[in-house]
Structure I
Amino acid sequence: MLKLQGECWVITDKAAGNQRQALALAEYLQMPLRHLVLQPRTPWSWLAPRLEFGGRIALPANQRRLFAPPWPQVAIGCGRAAALFTRMLRRLSDGECYTVQVLDPRIDPAHWDTVIAPRHDHLDGPNVLHSLGSLNSLDDEWLADGRDSCPQFAELPQPRVGVLLGGPRQGIALNAAYARQLAARLLERHSREGGSLLVLGSRRTSPALIETFRNLLKGTPGLVWAGPDDGRNPYPGVLGWADRLVVTPDSVNMLSEACAVGCPVQTFVTAPLPAKIERFHQALRDAGRLQDLDEPAVAEPLPPLRETAAIAAELRARIATRQQQLQEA
């Protein structure tokens, strides 16, 4: 494999989902990494990545020293705020930094060398690479490490059902009423099949959802985890041991990672979804990767949805070609 030259900057905001995608892609490039968490000031934060005028003063003073030369040979950003800085780097480096933006930057993708966007974003261009879901690091080794980190889950009765809870977002209300409906469906199926329920909250999960599950699942084998007060995050272990995964409909990242495991994946939808999320759900359903909670789990699910390695291989080839062109110039 051709070794890429120089350093790779990963630029994100504080959103865990953006960080996971950008870092997962960067790891496959096998370059020295530097992760910059940058947040532009107003008005740049309102207009990123459209408003490029002003350069580095878009950053608060304590972050400008991070975003400074020498510039990297590759920069990978994820999210709208990061798109401002990956766009800047193309100009600041006189074109020597290969710029990559993950997710639709909402302006012409020609401002970057490569844009990687899920198909449901409906973004096209000669420099756009498409994925079905979000980028992630899940593979057989990651899942094996997850099982090793939570050996106690091996003693739980099967089927082990992992339940991944997101949180409300525009157009999707995940509230206590939703939690009661979801818990009732899970318990109804548990009464027929037995097994265990491993419920995991996320940073966006409201206390109301968590308390609803704690109250309704008392006495059911498994766990309810909501944060450090419940011990170490067992997310890798739950994915590693799960026989089936149930994911709330709000999170593209959680659904994508669930589909990367290789077990049946289900969701519970109680109201029409926003158009973009609905397109993503439909794409997963059309591919045979997502079912409703009430459907019988497929006996033999499809191979895991693991796209990051292939996208990274194409990206490596593009970067290598650019670096060779620069050396020959």
Structure II
Amino acid sequence: MKVQLSPSTTGFLLASITAVMWGVLPVFLKVLLTNTDAYTITAARFVFAAVFVFVVLVLGGALPKLRQVHKNSWIILVFGTLVLLVNYVTNVIALDYVSPSTVQLVLQIAPFLLMLGGVVFYKEGFSQLQVFGAAMLILGLLLFFNQRIPVIISSPDESLEGVLLVVVSAVAWSAYALTQKKLLLSFTSNQLTLVIYVMGGAFLLPLIDIYSLFTLSEWQWFALIFCCLNTVVGYGAFTKAMHIWDASKVSAVITIAPIFTYLSNKIAISIAPEIFIDAQLGWLAYFGAGMVIAGAMLASIGKRKIHSSSSAASG
């Protein structure tokens, strides 16, 4: 007997898959950083995703054409590609300086920055619920880092540079998402993904260390393959969820990603303590982290008009 799931159930399951995939991703990226660099990892993910999306578009007869891009759109397209590259690369580099849990939690400011950008650049409204959620998010971050910053400063394994890199990554993601709103007037989401990944891969070519890939262990190759699949599966599930469920509900579910990062990091520490960093959180930091997740969730539930099916964003 075939079970027919409702759109709400399917949307929730797809959003949950995205939350899990995005949540565990930093742990696998951390494994790769022991033998290769952020530029090479990002290039591999871009090339893999570009090939996958290319095949999908060829089979559907929907490859993008140059005439789809208006003359002035090329500047926006290049800018969008560059800020997405910054998002991906800084997100990975930050893992050399702070724990995956801290990286994922700080990234929760990205949707908040996106909402602010929508107000500033697209004159969108900002509901009371969004204001309350944003205030809770900021207060949660203050509580979280009230304990974390002294620990990071005194730790031989962590430094504030990592936190700053994650902030840069979040700003870059929100800039890409705002840019994408314009670009989606010329492309479908899949076409834009292909163009961005091809251009991004080309920009990264001079920076990659191809020989480092030949030194990867079997476990690291598995991690690289997982990261590449994560780019396709995680964002594919996200895009599909956005099509069949409310964007605010999808965004709210995805805010639980830091929980999966925390759990997977704890498991990774028990397996490879020489690679992974324990976040060393006190009760106040845990409370602050909970407020960040709840604040991001409330802010997402508020009315949002910006197109958020960023199938390429947030590396």
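When Kirkwood radius over Cα pairs in Å is calculated for each of I, II, the greatest value falls to I. Between structures I, II, the greatest calculated value of mean count of other Cβ atoms within 10 Å over residues 58-65 is seen in I. If distance in nm of label points 7 Å out along Cα→Cβ at positions 114 and 130 computes to 1.7, which of I, II did it come from? Source structure for this number: I.
If helix-only ellipticity at 222 nm (-39500 (n - 2.57) for each DSSP H run of 4 or more, over all residues; to 500) comes out at -24500 when worked out from the coordinates, which of I, II was used? Going through each structure in turn, the value belongs to II.
A value of 17 for relative contact order in percent (Cα under 8 Å, 6 or more apart), calculated from one of I, II, originates in structure I.
Bear in mind these aren't lab numbers, they're just calculated from the coordinates by the rules spelled out. Note that the structure is a prediction, hence the values are computed from the model and not measured. Cβ atoms are built from the backbone, for glycine too; each structure is taken alone.
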